[in-house]
Structures are given as structure tokens and as C-alpha cells.
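**Q** Quick heads-up: structures coming right below.
Where a number appears in this text, it was derived from the coordinates with a stated rule and is not lab data. If you're wondering where the values come from, they're calculated on a predicted model, not measured in any experiment. Cβ atoms are built from the backbone, for glycine too; each structure is taken alone.
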Structure I
């Protein structure tokens, strides 16, 4: 998986989960794993760029209600982890691409997830850099599954920088490319927007944009 974006897996589970060890089993994949209870609001959780959704179901109601609810939020492929007694009703459940009996082997689970990701590759509209995801189709930005609200120009500036990690851009070139050649504002416009981006995106664990002294800015090649 060299040079490929790391997939992000979102687990949606009941409380209590019948398979609490699931995140540990999936942690052996080269993937980021997040989880949320189906008793809470999952909209923002799933709206953040997600490669695949893992739904844990331990009742027929879960199989009936949750897949349509999830598919109304995201078009990410859906694998459902079920208890053995749900085998007779698991297929074909609405919106499920695959299912897995939770008492089976962790090795098989990981194989099914890898297969699901192969069959449903992420859209070319999605850029990932570490925990940062930029969805050009929805104009949404998220960090580790958390949606970040940006203004239009902040979003356009971030998207432009992220397309070429490691490349240095002068302030004037950024003004021309992001604001347009007919924009008559000064270089400080770029500095202000970079400062706002950093305040919204960066923290001690995340640094995405470097200042290149006396020249301009670049998006970090390795984040």
C-alpha cells in the first residue's frame, strides 16, 4: 500500500457492543479506525470522509433500520458484523455490501474489509494527507473524522496547497491562482488566510502548512 492513502474505517455499534474487541482486530490493518454508538447522532461522524462503514448488529431491528439510515448519510461501502442468530435475516439486507459473523476469525474479518476496499475504491475527488481529508465533491474538510468549517477561500487555498505537497508557492502565485489575476489585494491577504487555516486545522499533533522564509508557503510532504 505504498504511496496510497490510508483508508478510514468507521464502526457504528449498539450499546453495549456484542463485539467490543472489533477495533483491536481492525487495528492490525493499515487503516485509521473510529467508532461511534448507534444511540448517538452519527450524521457528523459519517459525513467525515470515510472509506468504509462497519455496522455491528445484534438484533433484526438493527439490520432493518441502520443500513438505510447510514446510506442516507454516506455512500461509503457497508459491511455488517452480525451475531450468529441473525444469519437467516442478514442477506439481502438493504444497503449491505457484505456481512460477517462476529464470532468468526479476525483474519477473515480483515480479509473481507480489504476486499471491500478493493471493490469500492475511494473517489478521485478525495484527498487524504494523514488525518486530513479534503472532499472536492462535497467541499468538506475533516481531521480524524471531525468536520472542519472553512470559508470558501480558506477551502480553495487549502485544496490548492494540498494538491502538490512539498512544493513551495510564493504569496503572489497563491494570490494569482486562488484569488485570480484580477485581484488587487496585497500579500497580506494570503498571510491572514494561512493563519486562519492553521488555527482551524493545526494543533500539537497536526501540522500541515510550513512557512518558507522570505518566499511563501508549502503543504508538508509528510504529515
Structure II
């Protein structure tokens, strides 16, 4: 049995500790990409933050005594204390998610948008034995859920006036805690895809009220 991730809240950031190496699929600016990962960290930065995120992230993790190589990190101008979190189950598998969400820099298609402090950072962990292709399939389900929520709330790009599918700086990080890779699909017609998408939709809805 795979143990649930351990969540810890600190001053200005939170950490999700997987207590093992997991498979990471992430668009995070600090240690994103694909590969092994031990923890996820989401950190509040000033609204006028303009530093190089990687170099700044290296310095921050060093100052906190956190291993850089094992950490996937996202940043946001939202107060991470206003995050939402939850869990769900599908076909005997567990799904966990943590979200911070702002929308002030919502960006529609074909627009350059306007400067703002919004970002949607979505982290999802699951013990479902997803294959690599199913993992990307689940990321698609996660992004679709966020975009559906933006559409349902009528969130618009301030520059174009059009409904936006998200902001200009959103990230999604998926952590697969099983190494089996036997589950081939995770679209929204599968149990894991539907449950994850529904969970993310609800969590973004809750979090976005905390950071406009």
C-alpha cells in the first residue's frame, strides 16, 4: 500500500512530501519536466517579483535547507495560505490535489493580456498505476477542468474582453506514486480522469476566491 503524501505548511510556502521517489510530469519553472521527484513546493513571492525563477529558487531552497534536486517548485503572488486541497477516489485508487489560484492576468487566445499577479498552480498526486501516456492524458483532463471553471465563472482577459482558458503563468504538476505503469488511459471518460477533473474543478473554484 502506498502512503498518502505528507502536507506541511510553513511561513510563505507549503511542501507536499511524497516520502519516496515518484514520477513527475510538471510545467513548474523550478525543476519541472519529467523525472523522479521527492517533494512539491509552492511558494508566495512578491507581486513585483522579477528575478530569474530558477536562480532565485536555488537560493531560497538553500536558505531553507531543502534539497534542490528532489524538489519541484512553483511560485505565485497569491498567498499560499489561501490554497485549497482535497482528495478523491476512483476504481480503488487515491487522488490528492493542492491548488492556489488567481485570475488577474487571465489570458485569452491571441491576446498579449495585461500584467497581473494571478497564477493557477495545480498539483495532483495519485497512486493509480498510470502509464506515461495516461499521465499526459490526465494532465489534459486537469487543464480542461481548470479551463471549464474559468469559462463557467466568465473570467475574461482584461485586454481582449474574451473569456480566458487560464492565466499567462499557470502550471500543472502531476506526481504518479506507482511505478507499475499498467493503466493506459486517464481521459475524462475513465474513472481516474473524471474524478481528478471534478476534484480540480472544485478546488480551483474554491481557491480563486482567495486571490483575485
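**Q** Distance in nm of label points 7 Å out along Cα→Cβ at positions 38 and 102 was computed and gave 3.1; which structure, I, II, did it come from?
**A** II
**Q** Say we calculate relative contact order in percent (Cα under 8 Å, 6 or more apart) for every structure; which of I, II gives the highest result?
**A** II
**Q** Give the label, chosen from I, II, of the structure having the highest value of distance in nm of label points 7 Å out along Cα→Cβ at positions 70 and 150.
**A** Biggest value here belongs to II.
**Q** To which of I, II does the computed value 25, 22, 14 (semi-axes √(5λ) of the Cα gyration tensor in Å) belong?
**A** Derived from the structure labelled II.
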